[in-house]
Structure I
Amino acid sequence: MNDLIDTINLNFQLEVFPNTEKIDKGFLSQNFKLVSKTGQKYFLKQHRHKEEQLIKQVMLAEEFFSSHQIPIVLPIEDKSKNKYFKFQDNFYSLYPYIEAISISRNNISAEALENMGAMLAKIHLAGKTADQQSFSKRSSNLKHSKFYTRYDAISNAIQEKGIKTEFDRMAHSILKAKLELSKSLIWQDSEMEIPYDHLIHGDFHDNNIFFDGQSNISHIFDLEKTEIAPRLYELVRSIDYVCFNSGYDQYTYDKALIYRDAYNSNYSINLNELSNALKAYIFAKIHDTWILHEHYINKNNRVDVFLPIHFQSIIYLKNNPNNWIERLST
């Protein structure tokens, strides 16, 4: 770590203390809070991408959205005007450390939800005008061949364990439910068609947003997943993350509709397209094995915290496959 700090001090002409504070958030990379001898705080981000072209796309997207009055936190340039640097096998960027309010999705107010919906609409309105040739385009959300290969690998890993933990039992139940759902889905591809024609944030939720004292969004960060993709798919994903983490009752549905309607007030939603986006999202979620693959294959336990919520969601979708779609698209 000291060698990395020395590189930062040299490139950015700073005097950062060698002792750092690790930031818990960021499940595929290591991020740190740095403090200089003058008391200035910085956020050191380790990019999850290993290809430099993808880092350049992130930087370009940050500049693009910032130029459209989206409050993106921009990286600090080093003495050579570079916005990122490579150290050993990873790319890094240095950002200002933001002292602002972070609102947990469990305590988010109606005003904050409305502001999130309006801001995501503003991002998408800007993203509609982006040069699509400058950014990678998401592959179809309807591919699922990888699921069956990973299903076998994860199942074998669970079976090979002698003593099963509660996590193992939950993982086995999720895999079984996913397989049943995958075989029972009867939607045609045409029922899940959505246009891939907007530059999106890619990971828009409460953990990547700061608010001011009036629930207005003051800062947005982490565009690692930015790409050309369906805008309503990102809306659905954000609604799912922010509104349904505690279950599927009237309260969470009310939150979701506040979010959706605020978005719609700023960027009109075609309800048929929204229905297709909801189906496409469910399809992708059913065939998603990220948490289990990280745990059992990549031996990354940092993502284990997401499994109970994912379990709750999969079981709900298994028992109510159409309820979620109907309540959010009418």
Structure II
Amino acid sequence: MPNGPNIIVLMTDQERHHRHWPDGWAERHLPSLQRLKRNGLYFHRAYTAACQCSPSRGLMQTGRFAPVNRVTQTFLWPGLPHKDRLPNIVSLLKEKAGYEVLWKGKWHLSYAANAAINFYAYLHTVVDKHIVTVLDTLQETGLLDSTIIFRLADHGEGGLSHGMREKAYTVYEEMIHIPLIVHNPKLYPEPLETSAFYDHLDLLPTILDLAGVPDPESYGIGRSIVPVMRDPSQSVQDHTIFSFDDRFFLPASTPGGHIRAMREGDWTYAVYFGLDGSGLEYELYNIKDDPDQMRNLLYGKPSREIEQEWARLHKRLTDRLVVSANLPDDFSWPLAPARA
């Protein structure tokens, strides 16, 4: 039998951080979100670490990027390796902490396009009703106080920002910035917020930590956010990383069709490349000064100050890619950024 709390992960598909809703819309139409916030910790800087659906979820299950977990693309056979080769959240919770683990739902939410923005908003209300059912059931059965709920999304959605839909080929906030609430009435008698960074590499070690598994960070490359859950003023990292290797109506060999990126402080830095290194392009945004990411600071002739920041961020991203075994295989990654 487990010694830790009940743990529920409520994961929506394709939901971005809530920054573009009209004032009061979420309060009127998403009651479950308000209930979770009332006794929860809201993360303002939570990010996916991969897109699209299957790569993000494979990474969440294993705490490792696609070169290790083998899920580079959505619906790519054979999927995650057997638990004996690569442990995952399910196998670790069962074998190391005695939990009974269930996975409910599909890998994807299928729907027909129909007035895209209004329909996207409508889908939020649909999923919200199901989450209300879960919360009501926990409350009626007396399990709410002994259950920690993670309410998150696998990745974001363009929602016509930048004229784009879906969640492919960019590092725009709408596509990589996600909602995250950690809920428990005893932990959070009042609503709290944090500016600590989180990405989906952190889900596995966090859940293992809550379950009492020794050395939880040894099973992946992410960090447990339990210290942040205990003290929202704390942080376990000052950046997140992101990877895109999926396909969305374009050949895998498309120049610039793959991404490695990092969010650090006010910066979003991204490197775009083809499988053979073709189409190498760079983006740098200051999210504080340019929250809508309308100005790529590396376009044209960057200032000397931006050139220095570019070099620093590129080195740091490269170092993280080495540690996370997530450098591209088919060409020599540039150790210093250079113009084409």
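Read the figures in this text as sums done on the coordinates, not as results from a lab. Computed from a prediction, not measured in an experiment: that's the story for all the values here. Cβ atoms are built from the backbone, for glycine too; each structure is taken alone.
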For distance in nm of label points 7 Å out along Cα→Cβ at positions 91 and 211, which of I, II scores largest?
-> I
Ranked by distance in nm of label points 7 Å out along Cα→Cβ at positions 139 and 171, the structure on top of I, II with the greatest value is II
Given a computed value of 0.80 for FRET efficiency 1/(1 + (r/R0)^6) of positions 219 and 291 (r between Cβ atoms, R0 = 35 Å, to 0.05), which structure among I, II does it belong to?
-> I
Label whose coordinates, when relative contact order in percent (Cα under 8 Å, 6 or more apart) is calculated, return 23 (choices I, II) | II
Parent structure of the calculated result -8500, given that helix-only ellipticity at 222 nm (-39500 (n - 2.57) for each DSSP H run of 4 or more, over all residues; to 500) is the read-out and I, II the choices = II
